[in-house]
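Pasting the structures in now, so scroll down.
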Structure P
Amino acid sequence: MREFMTGNHAVAHAVKLCRTPLIAAYPITPQTPIYEKLSEWESSGLLQGIMMRTESEHSAMASCIAASLTGVRTFTATSSQGLALMHEMLHFAAGCRAPIVMANVNRLLAAPWGFWADQLDSLSQRDTGWIQFYCENGQEALDSVIQAYKIAEQVFLPVMICLEAFFVSHFMEPVEIPAQEEVDRFLPPLNLPHRFDIEKPGFLVPVVSSDLYRKYRQMMQRAMDSVKTVAAQVDDEFKTTFGRSYGIIEPILVEDAEVLLVTAGSMTSTARMAIQTLREKGYPVGLLKIRLFRPFPVEALQQTITGKKKIVVIDRNCSIGSGGIFCQELRAALIHSPDPPFVYNYLAGIGGTDVTPDTIGKIALDAIRRVDPADESIWWVDV
């Protein structure tokens, strides 16, 4: 069934289709419509679960952890300052190996104050042990939530589904909603082996020795390393069942490209249009979309980028004192390449500023003209 809806409502549909029994809710713009739709379904009886209204985002994540460890699916959503307030509990969720799924609607962090798209809120949580996916549109957001539960429940790590404020969260488009029966076949009931069991009382989160702590971290790292394979397998299964797939990265017109643009999130749709125009003008420009950010898909990126001379990473984020975060990660992934390319970092769309096909075209042409490497990020402003 296809419906015209926003990205936020697409996420809500996915949560309902996954038969999520516990949804911990604390509203924050621009994520609130996810909760509003789920609350509407709860009051009408369409949502077969409980909406827990909490007093803060910190409490919402604490509630998800507790509920998840009883062996049920949980969901929450947040943005910006709300995600920042959750920071402590994000570490607990990953450390407790709780397969929670959360939607984060990417919004700029204060100060100054604002409500627009910027990926720094989720990217600043990249070391908490959460799997992270970045979605291009509402359809991908819906499908990624469903995939996220299947991934999380195999590797026992939480998953963050990231969609940008307004460009995805409030933008309306046709979205294919899977049938409940198909989702039920794709996503079996949760069977959490380390769930609380009153017949076998235990103690969670004890104080441990240094050696034991290190072992726990190593187990988490191994689990995170396995995500690249598991995510690809789940995506293949999803394609078999629903006819759509995304990969952990997506190369577009890469084979003969001499310059390769790299994007994540909604900017990718704009870049798809830009490279078609550039190709028509005779410029050999390709595009690489990064969907999975944690774990970073190092091997897949290395294979795709081999032989390219210029990489242009367009970041809608900035780590102050360093630069664009996707670019940092990509440069680290390519450091041992036999013939490493020039990697240019353009900061565009920071704070939700508009990035048009013409903007991306100008960035590509600027990179084509450059003959020297550039370590510093380039703050791009259309003139």
Structure Q
Amino acid sequence: MTEEVGVNARILTPIAGEFAGGTTTNRYFLMIVDERAVKLNFSCDETAGLRWAWPSEVRVLIAQTSNKLGRQRDLAVLDAALACLPNTPPLKRPVALREDWKRLPLPAARKRLLIDKVYSPVEMARIARGFISACMEEKWFIYFEDGRLFLHRSWTGICIYRMDFVPVAAGWAAATVWVNRHPQQYQETNDAHDVKLLLEIIETHLSSEMDEPTIDSMVLTLQQASQPNYLGTPKVVSDLLQPFFTLSVEQQKSLATSDQIFQENLRVTSALTSGEGGYTIIPGWHTAKCLGQTIVKAFVLDPDYYADENLYGIVTEGLATVSLKINDLLNAFQKDTNAQWQEHALPQLNRLFGFVCAVILGINDVQFPAMTLKDFAWQKILTPGK
């Protein structure tokens, strides 16, 4: 994937079957990627361009292929890939990723369980989606990666089970299955009990026929809010952005460099797009479609240029625009002979800071209705008596 599209994708599961083209026979994998790692301007000898597309759009694009055998192969690969998912995208409940929850690795103190179980392709598609608990009673965080299922306690992040799958004629069979036997992490020692519990968890949360259950948004919000450094909390967002603002102000005084501001920009961007640094993102909000387009509108970025950009690129450019706005305000402040720092400059900068925090939280339309970054021009201070 790095050679063809310039990104290190993560294998979710092999796609069943072999696919013949004009001169080659290939096997394929269904992969997932960190959205911020995808650069749509990437090109190489084998790739003319990249774009995001829904399955219906992919079929239209494949139909434009002049090579008949290649066209038939690509359509077959698409259908086989979609068969690995519980429903055609967009999924109401997205595939769980390792980054979605706090987690600890399976310790060396473990024991192998013997499980004779085969799951059908349909069941396996549901299993590969994983599970994110939506309330305190749902005690598991489960994700699937590279043919391997990880089951963690949602409260502690401790890994209790790890289950490998191999393809068989009837679907996918449980191969190597491990259970945590670290006495300080998991007190159960009965293998038969663990086999029964593991199969029940998979049946209850993964493989049973549930047509795209929708997690109640309020429950999900409350559950996410219990995680550390939750990015839906005003204080967390304010504390995250404060160093970036401070450096942007200090640059005007030659106390900070452009590189320092750039590095701080990347730190904030990484937190908002992937939770890097111990932050908890909001799955439905921290996306290019939601937070990204809010930034594009509020910071007056080019909507056409950023229509297909990922969230990482949008946030980076948005923060750079904010830094330029801070610089404009400070330049105007220095030219305003009637202005004082405490009385005039600081309140205007604080108002801008409040606006940026509101944009990141998605409440700017409430706190700053109809306002954009352009509205934060320096308010010239009149001479007393005039």
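Read-outs throughout are calculated quantities, based only on the coordinates presented, and are distinct from any laboratory measurement. Values in this document were obtained by computation on a predicted structure and should not be read as measured data. Cβ atoms are built from the backbone, for glycine too; each structure is taken alone.
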Computing semi-axes √(5λ) of the Cα gyration tensor in Å for each of P, Q, the value 35, 23, 20 comes from structure P
Value 13, calculated as relative contact order in percent (Cα under 8 Å, 6 or more apart) from one of P, Q, is from structure Q
The highest value of FRET efficiency 1/(1 + (r/R0)^6) of positions 43 and 107 (r between Cβ atoms, R0 = 41 Å, to 0.05) among the shown structures P, Q is in P
